[in-house]
Each structure stands twice: as C-alpha cells, then as structure tokens.
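Just below sit the structures, each encoded as structure tokens.
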Structure P
Amino acid sequence: MTQGFDLAASLARGVEGRSSAWRFIRGFAAHWVSALESGDGWAETDLVAAEERLGVLLPAALREAYLLLGRRRDLTSNHDVLLGPAELYVDHAKEALVFRHENQGAASWGILLDSLQSDDPTVHIRSDLADKSAERWEDWLERLSLCFIEIVLSESLQADGELCDFLDLDDDSIELLEANSVRLPFPAYPLGEEEHGIRWFLGQDVLLRADDGMAILARGRTAEDLDRVRDLIPGDWLNDYR
C-alpha cells in the first residue's frame with residue numbers, strides 16, 4: 001500500500017471490466033505519475049471525425065480510453081506510441097483497426113474489424129515482417145480495457161531514468177524477483193503464453209515487469225525505492241550509476 005493506494009488490490013478490481021479499469025488507471029496515475037485532469041483526453045469531436053474518416057464506429061472501450069487519457073503521452077507513449085484519433089487506420093490487409101505502434105515500427109496493436117461491434121474487444125498484435133504475406137494478427141490481451149491498463153503500466157516503466165531501470169535476466173534474478181516481490185493479479189500475456197508470458201510484480205514501492213525470462217523492467221516511486229530493488233536483485237542495471 002502506498003499513501004492510501006493499494007496497487008495490488010486496485011488492480012485486482014481493475015481487471016474485472018471497463019469501468020473498474022478506468023478507476024484503476026485514475027488511481028495509479030494519481031499515486032505513481034500525476035493525476036488525470038479534464039484536458040487529458042481527446043474531445044468527442046475528434047473521435048467522431050475519426051469514425052467518419054474510417055467509416056467504422058470505435059468500440060466503447062477505445063472511445064472511453066481516448067476520452068480519459070488519450071492525450072497523456074507520459075501515460076501512453078514514453079516508448080511505444082498510442083495513435084491519436086487522426087492517426088488511426090485500417091491495416092493494409094483490411095483486417096484490423098490499428099491504434100498503437102511499437103517504438104521502432106517492429107509491431108502494431110489492433111482490433112480485428114469483425115470485432116469492432118464489441119464494447120471491449122480482444123486486442124491483437126502483428127509483427128512487421130519483410131515478407132508482408134507472412135504477417136499475422138496474434139492474440140495479445142482478451143479485452144481492450146486490459147490493454148489500456150497494460151499500456152499505462154508499461155509506459156510508466158519507460159519514464160525518467162532516475163525512477164526506471166532495466167536488467168537482463170538470469171535464473172538467479174528470477175528467483176530473487178519472486179522472493180522479494182509479489183505477483184500482481186494481471187493475466188500473463190500474450191494470450192496462450194501463461195507459462196512463459198509477461199508477468200507483473202510489486203516490491204516495496206517498486207513496480208516490476210518480467211518479460212518471458214529475458215528482462216526485468218522496474219519503476220520506483222522514488223529513486224531510493226529503485227535503489228532498494230537494485231540491491232535486492234543485483235546485476236548490471238542499465239541506469240545504475242552509483
């Protein structure tokens with residue numbers, strides 16, 4: 001628990017549905033980044049213009065997320081990029097509405113066109129390959145509202161270097177991570193990768209993400225919090241200049 005915000009308990013409620021997801025994002029932003037304000041979302045007119053240009057209706061969860069925090073780049077676009085309403089597009093194969101890009105263009109996130117009628121549709125990811133005919137939309141997260149929780153958490157790990165760091169993983173690091181933090185109640189992903197997927201943990205005022213046994217990303221609420229987890233999980237942390 002941190003100053004009245006219990007991240008684990010709030011996240012457990014947040015994964016239950018759309019409205020609880022937005023409540024979690026509000027609480028997380030207020031206690032770990034900075035509070036959401038009325039001007040942090042896109043205007044309804046921006047979303048209507050996007051729908052008219054694309055010729056499709058945006059799912060309720062996408063509209064709600066854009067209205068809530070679509071303009072807060074510190075919550076959505078420190079590393080990967082959430083597209084603005086005017087940048088949304090249908091992919092070249094006419095299969096999905098694309099709303100997010102990997103920072104080097106290696107992948108995109110989208111919603112299959114035949115699921116746009118769902119209020120909270122499944123999110124898919126597609127790698128950008130030299131052979132376009134080999135590209136496939138793969139399952140990412142079961143619901144779009146879950147994806148926006150993941151976006152906010154992941155982008156918070158890519159912020160100020162004094163608060164965030166990165167460690168290549170080995171077997172000892174995994175053991176120390178599990179011994180010194182608790183697994184957060186967020187489903188492992190991509191979908192179908194429960195044993196080897198991305199997992200979230202919480203230490204003492206430190207948020208951590210374990211990427212399929214390859215790396216740990218960490219964000220402390222303060223620099224001292226981050227230093228503490230570096231000491232608990234020793235290694236060649238990228239931003240540790242002590």
Structure Q
Amino acid sequence: MFRQTTPDTQSYPVTERNRVKRLHERGSYDRAAVHAILDASLLCHVAYVIDGQPYCTPTIFWREGEMLYWHGSSASRMLRHLKQGTPASLTVSHLDGLVLARAGFNHSANYRSAMCFGVARIIDDPQEKAEAIRGVVDRFYPGRSSTLRPVTTQEVKATTVIGMHIDEASAKVRAKGVGDNEEDYGHPVWAGVIPVRTIVGEPQVCPRLVDGVAPPDLFSLYQPGETLDQALSEAQSIYEREATA
C-alpha cells in the first residue's frame with residue numbers, strides 16, 4: 001500500500017538546515033520540484049554521523065509520498081546505529097550539461113539536485129517492511145514482484161529496511177547557457193554547453209533464460225535510446241497509480 005501523506009503546504013519549510021545559501025536564486029523548496037528530482041533517480045547518497053565520524057553511503061532508494069526508503073545488509077555498520085533513529089540527509093544529483101565559458105572562473109555545469117533531511121530509522125513493522133521489500137522492485141519495474149520467486153524468510157532476515165520522513169528539503173537547479181563577464185564575450189575561444197544524458201541501451205539477455213520466456217511489458221518504459229531519468233519518472237507515476245488503486 002502506498003503510504004501517501006498529505007502535506008499542509010506545497011512547499012517545505014525553509015530553515016537554516018535546508019536554506020540554499022550560495023546562488024539562492026537557483027533554489028526551490030517546492031515539494032513537486034523536489035519530488036521530481038528524486039523520482040528521476042535510482043541512486044542517492046545518504047550522509048550521517050557515527051561516533052563523531054561522518055559517513056556518506058551510495059545506495060538505491062525510492063520515494064513513497066513523504067517517505068524515503070532504502071535497503072541494506074543486516075551486517076552494515078550504519079544500520080546497527082539506527083535502532084533509535086539518527087539524523088541523516090539524502091542527496092540526489094543529475095548532471096545535464098558541461099558549460100564551457102571564456103574564463104575558467106565561469107566554467108560550470110547544468111544540473112538538478114535535491115537534498116532531504118530527516119531522521120533515518122530501521123523499519124521494524126512487519127507489514128511496512130514487507131511492502132518495502134516489494135517496493136524496491138515495483139518502484140522501478142511496476143508489477144514485477146508478483147512474477148518473481150517468493151521472498152524467503154532468510155532473505156527477509158538478511159535485509160534491513162531504512163525509512164526517513166522528509167522533514168525539510170530543497171532543490172537546486174542550473175539550466176542555462178554560458179554566463180561570461182560582459183567584457184569576455186569578445187575573447188576568441190569556443191564557448192557553449194555540451195549536453196549530458198544517461199541513455200537506456202539494448203537489453204542483454206541472461207544466457208540461462210528459460211526457453212520461451214518473453215520480454216516483460218515493462219520494457220515499454222526502458223526503450224533503447226530513452227533517457228533513464230524519464231523512464232524512472234514514468235515508472236514512479238505508474239507505481240503510485242497502481243499502489244493507490
């Protein structure tokens with residue numbers, strides 16, 4: 001079941017923790033803007049502090065309403081410290097272009113990023129954990145979990161699920177061309193933007209695939225040549241619709 005929450009406002013509260021301080025005009029606290037950046041990604045980085053030592057862990061994550069979830073091994077050092085919950089931040093970023101200017105100082109990148117803050121905790125509730133174990137599949141491949149071999153008790157024990165409610169968040173985006181100083185535009189060197197995209201490729205079939213097994217319908221999402229962020233965004237929309245139906 002999709003645990004959609006209904007926020008009181010369309011924007012996250014602005015605090016000292018999530019306020020965009022540098023180039024603040026690129027910042028946004030709009031929930032839809034933050035969610036769009038999150039939903040277009042599969043990988044994130046989760047940062048936290050254990051005994052005074054900062055850590056930043058890359059992991060697969062997904063969003064359900066105002067909740068973010070990710071999985072981990074029960075042997076993980078981070079997870080052993082999450083029984084009571086711990087403050088954490090989760091960050092996603094997309095590189096959209098390389099910006100070449102006429103001065104080194106003005107070289108930049110086009111990007112979309114989102115940073116979320118909350119308290120990360122281990123999901124102990126059996127129903128919520130079971131839904132999350134299905135969610136890590138169905139979020140990216142809608143409906144696929146029902147076609148798979150059932151999850152075993154040992155696999156459930158070996159998997160820890162972490163959840164974090166988004167208490168505060170901000171997005172930051174640069175989507176424009178070269179920003180040179182006015183006096184530099186006459187300098188005779190090439191300047192412009194090199195677009196960057198992550199593109200879906202041709203499927204590589206497992207050599208031990210059972211004869212006669214057809215490709216799944218979800219391949220309509222992951223068409224060769226499709227941008228990955230668009231495919232992931234569409235998968236999120238399907239996941240939300242099916243989970244709330």
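When distance in nm of label points 7 Å out along Cα→Cβ at positions 52 and 108 is computed across structures P, Q, the figure 4.0 traces back to Q.
Out of P, Q, choose the structure whose coordinates give distance in nm of label points 7 Å out along Cα→Cβ at positions 68 and 92 equal to 3.4 when calculated. It was calculated from structure P. Looking across P, Q, the calculation of P(r) over Cα pairs in 10 Å bins from 0, in percent that yields 6, 25, 31, 23, 10, 3, 1 traces back to Q.
Out of P, Q, which one gives 21, 12, 8 for semi-axes √(5λ) of the Cα gyration tensor in Å, for residues 100-147 alone as computed from the coordinates? This value belongs to structure P. Work out the source of 3.0 here, i.e. which of P, Q gives that when distance in nm of label points 7 Å out along Cα→Cβ at positions 124 and 140 is computed. Label of the source structure: Q.
Comparing distance in nm of label points 7 Å out along Cα→Cβ at positions 116 and 164 across P, Q, which is largest? Answer by largest value of distance in nm of label points 7 Å out along Cα→Cβ at positions 116 and 164: P.
When helix-only ellipticity at 222 nm (-39500 (n - 2.57) for each DSSP H run of 4 or more, over all residues; to 500) is computed for each of P, Q, which one produces -9500? Value -9500 for helix-only ellipticity at 222 nm (-39500 (n - 2.57) for each DSSP H run of 4 or more, over all residues; to 500) corresponds to P out of P, Q.
Looking at structures P, Q, which one was relative contact order in percent (Cα under 8 Å, 6 or more apart) calculated from, given that it came out as 15?
P
Highest-scoring entry among P, Q, by distance in nm of label points 7 Å out along Cα→Cβ at positions 60 and 196, is P.
Any read-out appearing in this document is the output of simple, stated calculations on the displayed coordinates, not a laboratory observation. Source: prediction; values computed, not measured. Cβ atoms are built from the backbone, for glycine too; each structure is taken alone.
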